[in-house]
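Take a look at the structures listed below.
Rule-based calculations on the coordinates, nothing more; no lab input. The structure presented is a predicted model; accordingly, all values stated were derived computationally and were not measured. Cβ atoms are built from the backbone, for glycine too; each structure is taken alone.
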Structure 1
Amino acid sequence: MKSPLVSIVTTGYTLDRLKDITELLDSINAQTYKNTETLIVAERLPELADGIKKYIAEKGYANMRVLFNEGEWGSYPSRNLAIGEAKGDIIAFVDDDAIPFPDWVEQTVKVYDDDGSIIGVTGPILPLWQDKSMEWFPRELYWIFSCTYRDVIERTEVRNGYCTNLSFRREAFDSCGLFKTSLVGEGWGKSDWQQPAAQETEFCLRVKQGTGKRIVYDPDVRVRHKVYGYRLSSRFLARRAYWEGYAKAMLKSLYRADDGEVLSTEYELLRRILLERLPQSLGRLFRQPSTGWRQLWAVAIVLSGVAGGYFSYSVLSLFRRREPGGGG
């Protein structure tokens, strides 16, 4: 594939993120690889779409389009809208509060050029802390912020990536369809932008099965993801952990026969938290008691939230099966 067109997709829903979006657009404009188009999907607020259009015009940025989602609300319906409008050979997703490294697109294209068996590419999502005092947060829990929690120094096949830093060949959508917007939750704190993180994983599993090709993690395909202080609050951590547990129970139900692959990443991470993180944090109580207590607090909240979400979905599934006409 020689100099393929790369369609970059991001979504937004609140004026609070307008500054983040403009900083993202600045970083996209500064990419070393220039054969790109950028699709920004705004929803809910026409003022948000107007603000983005105004910024693009003022900066004179080329090949950037603003779409307004007038249909079903949510990040995945918005991404599906952009996929339908995208012209690229590669469709790359990045969150509105992320900052790609200058060679992000260039490195992404290189991975696809190197190996025709690759259908999707992801890479490091590095936390960009609002304040350095937040760096105590346990690395094993970085996934709460859609950040990378493992050190991987070479290209390796993975189960899935996050839309904070994830791309696919167009073939993935042509062969396997779009993100499933029906994978939503019920109950506490229901809000599309805090919904189960099932859509990305489900789509990645579907694409790998449907195409027989690989999704890989490349350490050179890098973005930074902003982590604001409020995301370290008990409420935020518990909510995100709850929906993560809910999502994993949902995926296990959808892919019963492939349970080993569906939850393999989570099983490995749980072992790491119990066998490595907990002993380290307990030991830190004697050297750095403040940090040790905060890490143990975060682990307790997150594991409790994940367990609560997982069992909530399982219980709701039992009730659904008992209803007349319920699925088996």
Structure 2
Amino acid sequence: MKGLKGLHHVTAITSSAEKNYEFFTYVLGMRLVKKTVNQDDIQTYHLFFADDEGNAGTDMTFFDFPGIPKGRHGTNELYKTGFRVPSDDALHYWVKRFDRLDVKHQGIKEMFGKKLLTFQDFDEQMYMLVSDEKDNGVPAGKPWKGGPVPEEFAITGLGPMQIRIEPAEGFHEILEKAYGFQEVDREGSIRLFETGEGGNGAQLFVEHNAVLPPAQQGYGTVHHIAFRVEDRDAIHAWDSHLRELGFQTSGHVDRFYFESLYIPSGPQILFELATDGPGFTGDEPYETLGEKLALPPKLEPKREEIEGYVRHIDTVRSTKTIEKEYE
């Protein structure tokens, strides 16, 4: 059985799909590559932001569950999502950008020999930009050509996810023995695990935190994290492997844009394994990705019903010129 290839996507919860679209498009400069609905809850938008082409390993996705309360950060949480940027210089660009746009951040710091910049959005969802200056692992994606951020500074994909956990030892064992991660470094209460080719696109920062109360899921928190596998055969192989170890899994799930397997893997920690393809360009051309409400074939017969549930959000960008912002 082949090992995990790296990060695939992170899915979080937002209080507002509209504000979420504005923040990721015009502040972070990530491309909306798919506007669809939660396939298990068709009254809920599911937005996918990624690199220029929607490549696996670059996308952050969001649900906006109607009426969900605000989440609470704590331990036993997929706490902070990382995004890759090309260089240390890019981080200095982002400090100036965040200051200008009133985005809360904590300044540039260093962890595990790499520079990073922690920040948060309007829901207090936690993120960090991580410099690829010294990275030589999983290749990055491609910056969005049509976005407001100059390509030399732009986000190119997912970076390390920081997980807070208690108890820690059992979770470390799950990562190593069940999923094949390797511990490669540690700083204080945080251990660095990686898989596949390693590097920023394949790493987890695992923080042992016995001080904070358990996190509470809601808007402003992460729902699950997904890791890359090659194809459907790999999904089935991983399903058998994990079931043999005693894990409860969802079994194979076809999401149309990729195929998946969901596995509760720690206290309040949900993992997904997802295939690299088919991808996001099968039902929309590259030029207008994310501009219409896209539905997988199984939901297309319910389009009229779904369009009655979800309000219209204008996500057309192909007819606009978005100027590059150098500060």
Task: With distance in nm of label points 7 Å out along Cα→Cβ at positions 41 and 177 derived as 3.4, matching label from 1, 2 - done: 2
TODO: Supply the structure label, taken from 1, 2, corresponding to FRET efficiency 1/(1 + (r/R0)^6) of positions 81 and 281 (r between Cβ atoms, R0 = 41 Å, to 0.05) with the calculated value 0.40.
DONE: 1
Open item on the list: With distance in nm of label points 7 Å out along Cα→Cβ at positions 57 and 297 coming out at 2.9, pick the structure among 1, 2 it was computed from.
Closed with: 2
Open item on the list: When helix-only ellipticity at 222 nm (-39500 (n - 2.57) for each DSSP H run of 4 or more, over all residues; to 500) is computed for each of 1, 2, which one produces -14500?
Closed with: 1
Task: Value 51, 46, 36, calculated as Cα extents along the principal axes in Å, assigned to which of 1, 2 - done: 2
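Upon calculation of mean count of other Cβ atoms within 10 Å over residues 89-96 from the atomic coordinates, which of the structures 1, 2 produces 23.8?
Numbers: 1: 23.8; 2: 17.8.
Comparing all candidates, it corresponds to 1.
Given that mean count of other Cβ atoms within 10 Å over residues 25-32, derived from a single structure, equals 16.2, which label among 1, 2 identifies that structure? Walk me through the numbers on the way to the answer.
Working: 1: 16.2; 2: 21.6.
Of the structures listed, the value fits 1.
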- [ ] State the single structure among 1, 2 that was used to calculate relative contact order in percent (Cα under 8 Å, 6 or more apart), giving 25.
- [x] 2
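If you rank structures 1, 2 by FRET efficiency 1/(1 + (r/R0)^6) of positions 145 and 217 (r between Cβ atoms, R0 = 30 Å, to 0.05), which sits at the top with the largest value?
Biggest value here belongs to 1.
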